Structure I
Amino acid sequence: MFEITMLFVARFKRNKMKIINQHYVNGRFIPSIGTEEMDIINPSDGGLIGKVVLGNEQDIATAIASASAALPTFAQTSRAQRMDYLQRLHDALMERIDDLQEATMVEYGATVQRSRWSNQYAAETFLYFKDILKDFEFERNIGQSTISMVPVGVTAIMTAWNANSGSISVKLAAAIAAGCTVVIKPSEMSAIQSQVLAECFDRAGLPPGVINMVHGRGDVLGTVLSTHPAVAKILFTGSTVVGKIIARNAVDTMKRVTLELSGKSPNIILDDAHLETAIPMAVNVAFMNSGQACIAGTRLLVPEPLLPEVKRILLETVATQTVGDPHDEHTVIGPMASQKQFDRIQHYINLGIEEGAELLAGGPGKPAGLQDGFYVKPTIFTGVNNDMTIAQEEIFGPVLSVIAYKTEEEAIAIANDTIYGLHAYVSSSDMERARKVAAQINAGRVAINTIYHDALAPFGGFKQSGVGREGGIYGLEEQLEPKVIIS
């Protein structure tokens, strides 16, 4: 299999067209039964760089059967065995880290910095879970009972296109650590990245059937995964709209679900914040991953008296947000992932103008000199009120809405006035005050004076931003069921 992997690498580096027509099932790459083809487009220039053959219901059913057959034995593996498997997965990803980074830039349009960090994080995730396993208590005594934490079963992993390797790896690592077998359905828009990952999984040498991956559409494969009786658990990252469909499908067989969904994160600048630090950080948190991030702080809440100064710093900062070729080390914002995503963002920018928001920077259309790819202008609106569509709906692009507030209580009320609750940010020179504000925000995570991602802490949202948590010990426990033996 390693020789085949090396051949794929050579083709990936030499040729422009990539043809992906196999799925990874039961420890080997097999031809797709499904025949539908989808173009793979380079978002940097709109050019065709490959095709992926999409699996059908039979393809995914075969993968589920493979995972089901492997489960009884894998569920009985020892702690030491699973720790070894996690180490192997880490090592396999690190062997291909350059290919993963290149695929992320070419297929998705991630910047050099983003592709480097995201794939490094994906590899390190397996080591985090290896470390968690060292001291994790799979058996606990409560009263007269012994509680055994047992694998939940066959797990379906479904992910979005904006954080392919990291989103897959954090779910896969938890499942392997728990003793669960998996079927992965990555976004069809991430076929090249996912193919490299599948080759890494094969290289790691886990038992056949433990890890399976099928390329295909969510409305086809996702429907089977969310209704099939052999699937016990679903780990999904994507939009709230799709998450609700999955939850409805899953309830008939009482599947366990962990859903990491949409966000519209507030970023509260308190009146004692150091603006020269807080505002550039606010721009970075809004435009992270070219704005295509569920945790992006796209609602910037600022004290009304500080608005003129905030505007000045915003303009200075946005001027440094270079838009361009993802391979250029100076690029901060790359292209949007697709024509569809570009059109969506243009719709919201035009809607913001129609709703009466003040256009401080950016606006409709593409930046000068970047007409071929799916590039957008980093856009900042001021004069936004929280009832506007651009303040309520997830845009998923580099568009920031600035909302002025009069009191701290009003800022908290605005922050919570959303159907989402994934992430939030607070900036202040008084940590005690910031913590009191953070405690009142309805979000799964609140970052104070930082954009740091704590990989060991649970990640997930309140309200319509999701159900359950992934990452760290909480992510591991989501893959386990407590079994009680009373004696």
Structure II
Amino acid sequence: MDDIAGLDATAQADLVRRGEVSPRELVEQAIGRIERLNPQVNAVVTPMYERALCRVSRASGPFAGVPFLVKDLVLEIEGTRFTEGSVFLRENVSRVDSALVTRLEGAGLVILGKTNCPEFGMAPTTEPVLHGATRNPWDVHRSTSGSSGGSAAAVASRMVPMAHGNDLGGSLRYPASACGLFALKPTRGRVSLAPLYGDAISGWAAEHALTRSVRDSAALLDITCGTEPGDPYVAPAAVRPFADEVVGDPGRLRLAFSTRTADGTPAHPDCITALADAAQLCASLGHEIVEADLPAIGVEEGAAIGTVFHAATAWIVDYWIRRLGREPRPGELEPLTRAYWAAGQHIGAADYLRAIEILQTYSRRVAVFLADYAGHLTPTLSTPPLALGEITSTEDDPLRALEIGGRTVRYPQVVANITGNPAMSLPLWWNAAGLPIGVHVLGRFGDEATLLRLAGQLEAARPWTDRLPPVLA
């Protein structure tokens, strides 16, 4: 049974189908791993073991019995504590199931608990005051990045084979880089936010997962994609199942790459080396590699991004004031959130719409650029994972987390959220300190298929699942 922890979700599901292991055995073993490892990494903040053990006997579908974790942000499970990493929500309990939860459980996945995240997902590290820091399994003194850091730590340490995450500006891909995992951010509208959210922050938010294998990510997207009545966006229909794309021949792709950060500040040498290695690997597989920069994010676009994030925070806090029926008390919001909230309250409707117009114009420039390329490669992060405690704010310096965290995310992976395009982070390289350094690929709108074919080819050429962190089941 200990060997099962090293298998991906697809392999674990195959064992169940062949009768070599029962769903209950998978779940009980995963619970044991979480109990054993969580004190070291603090990935799971709300265990749901009793609910899982009650439901496992009814699990059916392609992932029957496979253990799963859900990030404690956006996705709601009826009757379960739901905090979004905030002291303000510490006693909040969800009243409904999100549509995505229904699809996950309908495919047989068994949810064992909720994973840690920064307050409202607004920092590139997972160190909320409410739950404490999640520690990186590759080095427990370092950050997992964010905001899906709890899920990333759980998957990297082999507590579960895959876990839910979401992405408003890189929150799936950044933790994947920091924790040595694969993450795909799907096309806008591919996975529904029903029933509680529709046009969440102008379509920037995306739901999916952190996985160890490309095939798990693709198979999971096959069961979770699709619209619900009233969804404001519809992604282009897939030509065939995403799982089939992983083993498909990508052909000879024309791929662009760039080391330029948004502000021109040099990235860490390890990140540049990881990109060069990935570009060379792609070239060795027959792809055409061209050095070319994405359209630049200038002062106007940068200010528009700030406007959107400030307005988003104001909306989030106001949303919870309405749901909880009261204002946050002193100490219930962290300094960074309060600073964003205060800034957002000064943004008018016309300011927000103007920012969206600016960024939609920028999206058109990106679309024109990608008409010549199947994807654009950069490092995912601009530094290796920083030490815990560095990306935090204080009462005296509420924007400290923004300033220092910004040094790690100088590659603007938020472009995929602005445009709605799919994007992925691949764990192809580790530095001399044994830390994973991810490589990012931005794809064309609606074209997860090409990304998955390329990812499958790269995974076959440079397997990464045998790279194991020190904190390991």
Structure III
Amino acid sequence: MPCTQSDVAPLDLTRVFDHIRANEQNFIDRLIDYVRRPSISTQNTGIDDVARFLVDEFTRMGLDAKAMPSKGYPVVVARWEKKPEARTVLLYGHYDVQPPEPIEEWTSPPFEPTIRNGRIYARGVSDNKGQHFAQMLAVESHLAIYGELPCNVVFVLEGEEENGSPNIADFFREHKAEFANVDVAVTADGPIHISGRPIIHFGVRGLAFFEMKLRTAKRSVHSGQFGNVVPNAIWKMVHLLASMKNEKGEITIDGFYDHVTPPSELELRAAAKMPPAEAETRAALELKELDQPAERPYYDRIMFHPTLNIQGLHGGYGGEGMQTIIPHEVVVKIDIRLVEAQTPDDVLAKVEAHVRRRVPEIEFRRLNSMFPSKSPMDSPYAGAIQGAIVEAQHVEPILYPVVGGSLPDYVFTKILKVPVYLVPYANADAANHAPDENLSLERYLLGIRTGAALLKHLASVDVKAS
């Protein structure tokens, strides 16, 4: 473990912030150069070219960088490790982007970055190139002023996050010894709060995804000639689905909730302090009611409880008019959001057992999965990150115990055994994954400042307190 740095005089960021301010246009121009390079993992477009670009950028900054092979696309790893006595911070991001389609809905071409109304519009500018590039420029700014960093830094940028990060866990398992010196991980990804306040996320829900296919006959048949004779595949599937969740919102699969870790008092207090969101959500989506159970608080639903979501049910006739058939085949796709300490294998095994008892002939196919992850809210690292945000942005962040969505944070908490914190830099209306994805220039430059402050504050965490 690194020694305490509590006796070291606090690093003055004034010159670093001045450097960032003096180089704003240069930093904007370089981000534009970066995001004009497509790197679409789902289409295998530009991945190797962008990985080489990043290696060249890191090398020019003075880091030891290489594109390391994985079972999928390369993982770009860059290191500045010249202080054996200091902490080591891992900065994670991803250089792959979503496909740009539908291209006709973009105001300007997705890979021709355009500045309008104080924002850069381009695919990947917010998710995630602009955010991890801000981290890179924060490191560069420290080195430009002081010739060194206040702590050791390791960047890990993967090229498959938009594919569900299928190989990042195996990558870290294979190279675990090379990251043994890491003390804490930070990710800059996602949007800030709609109020404009920054956020610190302390955890994410996991994900288990499966599909079921049921066939009851060789083909669909006439509903008059064969009604009450040939089983209707959709009805059979509907009854099965109804056995999995009741009208009260309770998931009725045996053992489903066995390993759910309830929220701590600290997490409950943090959730209670979060800005109200229910009324705004109701208005934006024109909701007459929230999902069951009706008495459950808004943020509890998103953070502390698992879900069972039917994302698609496909079968039978859906065209104009009517077609009097008994459907012979139906497919349903379902995702489950997991909470600590559920695991995908355990939950999917219980789901499949439930299904097999009722419909033995069904085709059950497991798809992508991801573990949930949580890091302690009362860690000294959490306090350091709060201090960094306040110094860089002059506002207190919202403390968000668990993100409703899923990220591969478990590779840090469950494989490397270190805490990981998510600190978004992008504006709330960045339109990630959608046409006209954008990043506010103000948020981008604040991200560089915040990245610089993170290094200072994380370097000074007292090991005795951790």
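Rule-based calculations on the coordinates, nothing more; no lab input. Source: prediction; values computed, not measured. Cβ atoms are built from the backbone, for glycine too; each structure is taken alone.
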The value 5.5 for distance in nm of label points 7 Å out along Cα→Cβ at positions 291 and 331 was derived from one model only; which of I, II, III is it?
II
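Looking just at mean projected area of the Cα convex hull in nm², which of the labels I, II, III belongs to the structure with the highest value?
Numbers: I: 22.9; II: 20.0; III: 24.7.
Once mean projected area of the Cα convex hull in nm² is worked out for each structure, III has the highest.
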